[in-house]
1. Where does the value 0.25 come from, among P, Q, when FRET efficiency 1/(1 + (r/R0)^6) of positions 120 and 208 (r between Cβ atoms, R0 = 41 Å, to 0.05) is the thing being computed?
2. Here helix-only ellipticity at 222 nm (-39500 (n - 2.57) for each DSSP H run of 4 or more, over all residues; to 500) has been calculated and equals -7500, so which of P, Q was it run on?
3. State the single structure among P, Q that was used to calculate Cα Rg over 2.2 N^0.38 Å, giving 1.15.
4. Figure out for me which of the structures P, Q the number 24.2 belongs to, where mean count of other Cβ atoms within 10 Å over residues 216-223 was derived from the coordinates.
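Read-outs throughout are calculated quantities, based only on the coordinates presented, and are distinct from any laboratory measurement. Keep in mind it's a predicted model, so treat the numbers as computed, not measured. Cβ atoms are built from the backbone, for glycine too; each structure is taken alone.
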Structure P
Amino acid sequence: MAPHDSQPWNPDRSWADPFIACLLLVVLFLAWNQVTARSGPRPPEDQASLEGRIQDVVLGAAKASGLEALKGLNLPGAAFAPPDAGRRGGWDQAVLAVHAAESGDLDTGARLTQAAPGATGEAFRRAWAFAFRGAGAPPAEPALQEVRQALGGGYAARILAARLLARSGGDAAPLEAQARAWAKARLVAFGALGSAGFLLALAGLGYALALALHPAPPRPLPRYGMSGRAVLLVLLGWFLALLAAGPAVAGVLRVLPALRPAFLPLVYGLHACAGTVFLLRAEGVGLRALGRRVFPDRTGEALAAGLGFFALAFAAVAVVALAVTPLLPAGEPPQKELLELLAHLRGGWTVALLFLTVAVLAPAFEELLFRGFLLPWLGGRLGARHGRVLAVVVSGLSFAAMHLQPLGLPTLATLGIVLGFAFLRTGNLATCILVHGLWNGGVFILMRALA
């Protein structure tokens, strides 16, 4: 894109103020609708959740390994079902029903089977009754395949298949061995991830100490000449594009259904392009000139610092999550939508395209908007050092609010604030993009593995 000769935008207040007010009302209305839609009643889930799958691993590994401490993790006293079983999804309770039967508590297991929804839930109840009580007949193989998928394909699904085979007179020992090996391997993987996370958090704390002991002189921040009204119009216009991109792409896909695997990349690409164009036009610069502002020099040093700030971000988010999670109301985890999406993804090209969107495109655009633009614009108008800190906090909170995930607000704001301090430290947006990309990419890979 060629540079523009125009000056930074300063819209006239006579029309800008009422227009901003109208945009703000529209954006708040649409955002509120999205938040309430996410928190409202959902249709029954078609498979076990992330929490249910993790519990399946823990309880399966406990039985396979004879780990008494793990067996009692969610089993108060002699009763199998945890006290919050009724608040779990139907297929999470179905997973518990299999473990209850394995522990000998058939009455609790039978009660938990009733939560499994739909025709697949009815097939599960028939399979469970035949496998553990010898009652009736098992469903046909296609229905059993759906049951195994709904249970998450983990220990519960495998041990149910073993009990069905044994009840039919077959040799269930190989299936039992496979179920035990599956649970043990994943428990080892969880342990390795936990150890890696602990070491990463320690590295982050060490990096924070190193930053405190070796303060750096303030880096010059990019300068933006557009007025406050122009900034509000850019941000509100981009956020409106964010909210409208999904319905717009969905309409196109009704005409071109072959593009459905690219739905999320198209949605993100659409509003990212719109936001970038708004920013360039309002500031009166071209893409190259903007790039020179946010990537001034020392890119190698900036990327090296990104590794340290990634560890620091992990440590900070972990501390905040441990502190605030007990205080938050019960609800769906912030990553639930991503997990559901990844659970249904098929095809290497589709997965790769979504990974590039999540780990490359999203970090690049969001960092340009919040750290490359909003933070320095605020910092240039709020004063010297303390103004910069306030700009970091405001841009971090804005970054968190943009995701429309109330339960994820504390951790997302923490991540945004760390990214802001990373930009102050290096003066190069490459640091923030690397940290954000590593974060998103790590979450993607973990969620994909669990899904």
Structure Q
Amino acid sequence: MSPGGGPPSGDEVTARNWQDPPFNRWAYWHVGEILPTYRVSRGGGPARALPRPTAGADLLAIRLTRADGSAGTVADVLAGTFTDAYAVLQDGELAAEWYGPQGAPDRPHALMSVSKSVVGCVAAVLADRGRLDPERQITDYVPELATSGYVGATVRHVLDMRSGVRFLEEYANPRSDVRRLDEWIGWRPDRSGSEPRGLYPFLTTLRAEAPHGARFLYRSAETDVLGWVCERAAGQPMTDLISALIWQPMGAEHDAGLLHDGLGVAVHDGGLCATARDVARFGQLLLDGGVVPDGTAGVRRVVPPRWLRQGWAVDSDVRAVFAASPAEAVFPGGWYRNQFWFRPGGYGDVLLGLGIHGQMLHVSRRTRTVCVKFSTWPRAQEPVYLQDTLRAFDAIGGVLGDRERPGGPERGASRSRLPGVVSGLSRHGDTAPPGRAWPQ
């Protein structure tokens, strides 16, 4: 078995080790065989077409400067960052895709915290339909949280991860809150083999440590509270909400999966599993301002365009709290809004959905590109892998969008610092680099 490679089958994978190397290389393609999962239906409508361009550039040969200052290519980055699959769209056309030995175009992969962005869009639709008010207090929808640190917080606070609740998101710390959450939902059960205690009971144990709204701090519990609020506001489970409000109307090709806590509650912060092409379709929906072609030369609105404009248009308050947070070291000049990350890229601002172990959705309005990468990094957070992937996707967008990098070819190279950490087929496609061994 090669370094970072997975077992030949799932016989060795359990709920305790499914996120650990080398087991995650198999597990992230087969999560529904390990943990309890709901089906998110794509419905019976037609899938959004992803036509292939008549001709295209050799994206893997694109040259770039890596985070350590060395010269490299897109192929080098993808091969060196435990890539499971990738897909690239440019103006809705499938410019490139590739799948590792465990993957396939029709096989869902764990999205981890990219799931948060989908839940954020569910909230957007509910707000647009008058079912959810972002300015109301969370306890108006979920009175069970009246004894928790979320009392007094609004829906807007959790949408932007600005509540004052204490939640330590340190994946390498076994005593952190995010690892305690894993135990309560059965994602990393303790050695006693006790049954899951449940996601929602866990959220009621959290306490406040700062005024609501005064800071930005990335915490998965915020999205879990948001998901609970959405379910109460709509009177429907998250599985049905994602299916009816996002997955079906955007033209997904395949059903998705949504992990739950063993007691029936969906894991809103990171439970979605989907194919690379469908994640790319979601990205294209965001790129197009929340609308999709309706098949009659018109468009159909899925996510309210105003919601997306609000995310892209950073204001001084949103920017200031981000600048004061640990995330500024990773995304200098960036911000967080409506369950999306935003960063200044080499060719303009970029919207990101990010998940631990290297899941990424990268949307560039200036270059009209959507890039998706599934990965199984050995550790939850790998700052160099993250920065190299961002540079690779920026470079791909620059070539496909026929753009010159503002300020010269190395703009941003010295600004992307690494000290901070944030988190969040047996057949190969036609863009696998000839003669290059992909990480297995």
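1. On the way: P: 0.25; Q: 0.95.
Working through the options, I get structure P.
2. Q
3. P
4. The read-out comes from structure Q.
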